[in-house]
Structures are given as C-alpha cells and as structure tokens.
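Colleague: Each structure below is given as structure tokens.
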Structure P
Amino acid sequence: MKKLLILTVLLIGAVGFAQEGPYLIRTHEIRVEGNVAAFIDAQKTYFKAIAQDAVDRGKWAGWACFQSVTDPNNFVFLHHFNSPEQLEKLNPMDIWSNEIPKRLGLWQPDSSSYSANGTFASQHVYQIAESILSDDPSNYIYMNLFKASNGSKFAGNNELWGKEVIKPQLGKGDNPNNWAYGFRLTNPNWNQNEGMVSYNGISFDGFKSLSSVLTNAAYNPDAKPNKYQQNFNEKATKMEVADGFQEIHRTLYKVIDDTWR
C-alpha cells in the first residue's frame with residue numbers, strides 16, 4: 001500500500017498522514033434549489049471551518065465539496081477517513097453541534113435563499129486502493145463509476161493504467177495531474193428508471209483547469225497515437241486484465257473547496 005492516505009489530496013496536492021488502515025471516502029449527494037451562489041459561499045466561509053476543526057480534532061481525515069459542471073445544482077460532499085474504525089466512531093454531533101461554531105467564533109450563514117436536499121440513500125463508502133499524485137491541486141475532477149464482474153481484473157487493469165499511462169504523463173500538458181481508483185464497499189445496487197443499476201468500482205481523474213479537461217477530451221485529427229496507451233493495451237491483453245468490467249457513468253465536477261486549501 002503506497003500513498004493511499006494522501007488520496008485526500010487527489011484534489012489538492014500531496015499532504016502526508018500516518019496510514020492507519022483501509023483509507024475510506026464517504027460520498028453524500030445533494031441538490032440545491034434557489035441561490036446556489038449563497039450555498040457555495042456558506043461552504044467556503046462556514047462549513048469548511050467546521051470541517052477543518054473536525055480534522056484537527058481527529059474526527060475525520062478531511063472534507064471536500066464538488067459541484068457538477070453539467071448540472072450546477074447538484075453537489076457531492078466527500079468525507080475522508082483514515083480507517084473504518086475512525087468512520088465507525090464518528091458521532092455527527094462531534095462535528096456539527098451548535099456549540100462548535102460558537103467556539104470557533106463563526107456566524108451561522110443565512111440559508112433562507114436556498115434549499116439543499118439529500119438522503120442517506122445517496123451516501124456511499126469507498127476504499128481507495130491506489131493513487132498517483134502530483135504536487136499541484138486538481139480544480140476539476142472526473143468521477144468514474146464502473147461495474148466490475150471480476151474485481152481482480154479491475155484492480156489489475158487500474159494498477160497497470162496508473163503505472164503505464166498516468167504516471168509517465170502526470171501533469172504534463174493537458175493530462176490528468178492526480179489520479180486514483182478504488183472499490184465501493186456499501187450496497188452497490190439501486191433502482192434507476194425502473195431498472196437496477198450496479199457498480200462496485202470507482203476512479204478519479206484530476207485536472208488543473210477546465211480548459212485542460214476539454215483539450216484532453218477534444219478530437220484532434222492531427223494527433224499521433226499515444227505510445228503510453230498503446231503499451232498499456234498490449235500489456236493489458238497479455239495480462240488478461242483488459243475485460244471483466246465496464247464504465248457506466250462519468251461525471252465532471254468543479255472543486256468548490258476542501259480542508260487542504
């Protein structure tokens with residue numbers, strides 16, 4: 001296990017912590033109606049300070065807020081934990097008690113101009129298996145969800161992808177400057193449009209800017225074959241890790257703030 005703990009800085013750069021166990025991220029999705037700008041300001045000026053206080057007191061490892069680029073009313077929060085034990089011991093009131101902002105000298109922001117709705121059903125827990133990070137923050141993140149019928153192949157494919165494609169191009173040009181992958185540990189099934197959708201794998205591609213995201217994805221008729229991807233394809237086929245999973249969803253987020261900035 002290497003540098004798993006500092007996946008927390010997938011979005012912001014490398015920071016060191018002591019590895020205590022399987023590193024976990026819990027995601028929580030919400031939808032904001034009304035004054036989205038006021039909601040964002042509250043995250044930056046109020047909730048981040050409370051989340052940072054919880055980090056300082058060892059209640060969790062970190063906090064981050066992402067905003068969907070294609071649907072700006074949708075947000076996802078990422079709560080980071082050094083180990084399953086840290087997550088299990090967490091009492092929400094240890095973080096969100098009304099006494100904490102008083103101690104920190106914070107004023108409750110006016111939320112009358114917006115509403116934020118989410119459910120516990122939207123919370124999921126992931127184990128981060130590997131990360132490759134630069135010293136620079138990622139300001140835009142692709143969150144990729146996978147359905148893997150063979151977990152070993154999914155892991156092998158990602159390990160190889162990180163080694164052969166991500167690492168040698170990390171932060172160069174418009175390539176990702178931070179990357180990680182992992183596994184969903186909580187129930188991977190839910191109903192969507194009267195059907196069942198399952199996924200048990202996740203990966204993150206971090207970029208410095210939106211222009212880097214778009215340039216990286218853009219069609220270029222003059223582009224030369226990528227030797228790193230060609231090498232990856234050959235090795236993945238030989239190692240029999242080129243199949244056994246499929247990407248089912250990919251969402252681009254803007255990093256609003258986190259406890260490492």
Structure Q
Amino acid sequence: MSTRFFLFDFDGVLFQSAYETAFSAYNAVTGKTITEAADLPPRFVELYLSHRPCIHPASDILALAEWALENAEAAEPTPMDRARLVERLAVHPVPRVERLNRFFTARERFQAADLNAWLALHRPFQPLWDELCAGTFPNFAILTNKNRAAVFRLCSSHGLSLDPSIVYSGDGGVSKEQNFERLRAEHGAMRYIFLEDQVENLITITTHFPGVITPILATWGYHAPGDMELAARHDIRSVELSRVADLLQA
C-alpha cells in the first residue's frame with residue numbers, strides 16, 4: 001500500500017481566520033488600515049461573514065467585500081450567492097492577480113500596524129492542531145490560497161515550525177491545481193488525502209487529478225447550505241474535527 005500523504009487547506013481547516021479576512025478585505029477595498037473591531041462597520045462584517053462561503057479562491061474576496069460595503073447601510077441588501085458573485089467577478093475591472101495582491105498587501109499593512117491584534121484574530125482548530133504539532137501526521141503539506149508569509153507567521157506563533165518545502169501557497173495567483181501538480185512532481189506516488197472545507201474546490205481538484213487524490217470535506221470549516229449533500233453526491237466523505245486522526249487508519 002502506498003504511503004499516506006495528507007494535504008491540509010489552511011483557512012477553515014487548520015485555522016479559524018474568517019474575522020481577520022473581514023478586516024483585511026475592508027482595508028483592501030477602502031485603502032485604510034483598520035486594526036480595531038470598533039472601527040469596522042458592523043453591518044459590513046455581518047454581511048461579509050454570513051456570505052463567506054461564496055468565496056472559493058482568495059481572489060474572490062475583494063468582490064464580496066465590495067458588495068458588503070455597498071450594502072452596509074442598506075435596509076435590504078441586494079441578494080448575494082456564489083452565482084451572483086461569479087457574475088460580479090466576470091465584469092470586475094481589476095484583474096484576478098491584482099485583486100489578490102491588493103488583499104495580501106492590506107493584510108501585510110495590518111500586520112505592520114499591529115501584529116498582536118492581527119494574531120489575536122486567529123485560532124487553530126483543536127485537537128487537529130495539537131496532533132499536527134505532535135507529529136501525528138508524519139507526511140503532510142499545506143495546500144492553500146493563503147499567502148505564504150501569513151502561513152509561516154501563524155504557524156510559528158502557535159508552536160509549529162514548518163519546512164518551507166511543504167507549504168504550497170496562493171502567492172502570485174497560483175491555483176491549488178497548479179500547486180498540486182508541483183507537489184506531486186516533488187513527492188512522487190503517494191496516497192494523497194486532501195482536507196478542504198470548500199466542496200467546490202474538492203470537486204475541481206479531483207476532476208483535474210482523477211483517482212490521484214482522496215477528497216475529504218472538513219465539516220468544521222466555511223460551508224454554504226447544501227454543501228454536505230453536494231459532497232455526498234460526488235462521493236466525497238465528510239469528516240468531523242475530532243475524527244481527523246482516524247484517517248491515518250482508513
């Protein structure tokens with residue numbers, strides 16, 4: 001039997017970071033550097049977080065944040081779902097990679113202004129995080145849309161020293177499919193098991209690499225209504241946070 005090799009998405013799988021993305025998204029679309037919750041429009045945060053599952057790659061974030069800001073004062077916000085966000089993205093005046101860079105730059109401004117406040121907006125998911133730090137998963141990599149610098153900063157602040165060679169990030173707009181192609185070339189034939197909280201991302205990557213990746217939907221992440229049913233229709237197993245280590249025996 002081939003060696004199991006675990007692939008972990010970052011946001012929504014290893015870390016709860018939705019609130020930080022609301023800060024950085026707001027700062028990216030306004031040009032500000034807000035670091036205190038009291039300075040964020042409450043309705044913006046509510047709209048952004050409640051529609052967070054509409055976002056698939058990180059380059060979608062600015063379009064959702066713009067919608068949330070446009071509707072922050074509205075008595076009845078205009079409807080938003082994944083299909084509507086895709087429509088906005090299709091006519092967005094800013095290219096995809098530039099949108100991503102603006103978001104990452106806003107995140108860097110936040111860190112430079114108040115690193116402790118930025119770190120405080122994250123928490124690792126337990127017990128998975130402690131299991132990762134303890135070496136429960138001997139073969140693993142991080143496959144994420146998050147920028148590399150943020151991944152290393154969060155991991156080191158929570159006691160995990162990462163080998164740079166196992167972080168496959170979204171810098172420069174590189175997709176998870178592109179990163180997995182490189183990862184597979186570097187690590188060879190393995191039994192790849194990918195834990196991701198976005199079912200559409202799992203469908204996409206397994207379509208690109210049929211029979212190569214075992215997709216696992218992380219039930220504790222960011223989900224839209226119907227995601228569990230969609231996963232089941234595509235024969236994607238859903239796993240609870242407390243049972244991730246069981247995959248070592250699966």
Structure R
Amino acid sequence: MKLRLGFGFGLLVLWLLPCGVCAQKARIFSAHRYYRVLIDSFGEDISFPFYIYNKGNAPLVLYKSRNPKGNCMVSYSHKPIMPGDSQLLVFRHGGSLPYAFKETVTLENNDSAQSNFMLTFVVDSIKNGPILMMPQTLYYFDSVPLHGHIKQDVWFYNIGNEPLLFQSMSGFGGGEFMYFINKPIMPGDSVKTQFVYTTGTPGRWERSIAVRCNDVYSETFYLRFVGVTLPIETSPPVIPK
C-alpha cells in the first residue's frame with residue numbers, strides 16, 4: 001500500500017511570555033493539532049511523517065508517546081530539539097480496521113505549558129471530489145511590536161479531482177482576511193490570501209478564521225493566529241542627584 005497524502009487542519013494554543021522574560025523554557029509547536037491522513041485502502045500498515053518544532057529558548061525533550069488504545073505509536077529520535085530547530089516524527093498504525101478511524105497520541109515533554117501535547121490523526125480513504133489542503137493551520141508571531149501591523153500569506157491547495165469553492169471566510173476576535181477567494185480552485189491548483197491584523201494591548205493575543213467550503217470530507221476548517229505583543233519600551237526615570 002502507498003500512503004498518498006496527509007495534512008492537518010486543527011487547532012493549537014501556545015502560551016508564550018514576552019521575550020523580555022529571561023526564563024529558559026522549551027516550547028513545543030506543531031503546524032497542526034489535527035491531522036487528516038488519506039490512504040489508498042484500509043487494512044495495511046500506515047506511516048505518516050510530520051514535524052515538531054521548538055519555539056522556546058531551551059532544549060525540548062520528548063520523553064515518550066502514548067495512546068489510550070495502545071494500537072498506534074509515534075516514533076522519533078530521542079535527541080533534544082534545540083531552540084529554533086525541528087524534528088521529524090512518524091505516526092504508525094497497523095491499519096487493520098476496514099473503515100475510517102481516529103487516533104489520539106500524547107507526547108510527554110518538558111514544555112511546562114504543554115507537558116502532555118495531544119495530536120489527533122484521522123485516517124480515511126481517498127474520495128472523489130474537492131479536497132482542501134492547508135500547509136499550516138496555526139500561525140505564531142513572536143515579539144510583535146505594540147500596534148504593529150501584521151500581514152501573513154495563507155495558502156490553500158485543492159488536491160482533489162473537482163473544483164473547490166469557498167462559501168465564507170469569517171474572522172472573529174478581530175483580524176480578517178484581506179480579500180475573499182471568490183473563484184474556484186481547480187484540481188491541482190493553489191490560491192493565497194492574507195491575514196491582516198493590527199496588534200493592540202501588550203501580552204498574548206489570539207485570532208481565528210473559520211473557512212467554509214465544499215471539501216468532500218469537512219465543510220468547515222479553522223485557522224488560528226497566535227502572537228505575543230510587547231509593551232512600548234520606555235526610558236528609565238532620571239533620578240536627580
């Protein structure tokens with residue numbers, strides 16, 4: 001059996017402190033929290049690669065992976081992931097089920113905010129119709145200046161065999177796409193738009209976009225944008241002599 005393709009469309013929340021805080025911490029990050037793995041047929045072994053990143057300023061250590069059912073695993077190198085680096089992991093399953101199924105894997109690690117990092121893998125067979133693929137569903141912005149203006153390209157791909165049509169792209173919590181994609185994406189093609197946002201108060205912020213389309217598997221996808229806005233730097237007070 002050949003593994004045809006796989007991608008994610010899920011949610012992930014990262015809690016990061018402004019860079020002015022000097023504590024050394026590892027921060028686990030994945031471009032997706034929810035992966036969809038499409039295969040030719042059921043009943044054979046499944047191997048799906050994905051990446052884990054360290055967005056912190058201390059080495060990230062993966063202790064072990066666990067699954068409540070015990071019928072799948074995530075294999076990885078036991079070397080620490082240095083700050084700013086990534087590591088390839090592989091989701092493995094025996095694939096004995098003759099139908100679509102979902103598995104959850106927890107990665108135990110030394111990120112104090114996400115020490116039990118959960119990932120979901122939905123395995124299904126390839127269907128006829130439009131299929132939306134997004135390289136990333138979580139976008140993280142580190143050390144954004146107060147009132148800074150963000151423009152982030154967001155790409156959409158149609159890896160199905162029929163035109164992909166968008167019904168809506170609605171933002172909530174502030175921030176929205178610069179323009180709506182009103183033309184169909186033909187099979188094999190891609191289109192980009194932009195997420196735009198002006199940061200407000202200092203601290204961690206989060207904005208989301210709900211994308212609705214005629215994807216053959218799911219009609220709604222969620223994109224999440226998370227950032228850390230720093231306060232305005234001020235000069236220390238002058239103490240008279």
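Colleague: As an exercise: helix-only ellipticity at 222 nm (-39500 (n - 2.57) for each DSSP H run of 4 or more, over all residues; to 500), calculated from one structure in P, Q, R, equals -13000. Which structure is it?
Modeller: Details: P: -6500; Q: -13000; R: 0.
The read-out was computed on structure Q.
Colleague: Separate question: The value 5.2 for distance in nm of label points 7 Å out along Cα→Cβ at positions 78 and 214 was derived from one model only; which of P, Q, R is it?
Modeller: On the way: P: 2.3; Q: 4.5; R: 5.2.
The read-out was computed on structure R.
We did not get these values from a lab; they are worked out from the coordinates using the rules stated. Note that the structure is predicted; figures quoted are calculated from it, not measured. Cβ atoms are built from the backbone, for glycine too; each structure is taken alone.
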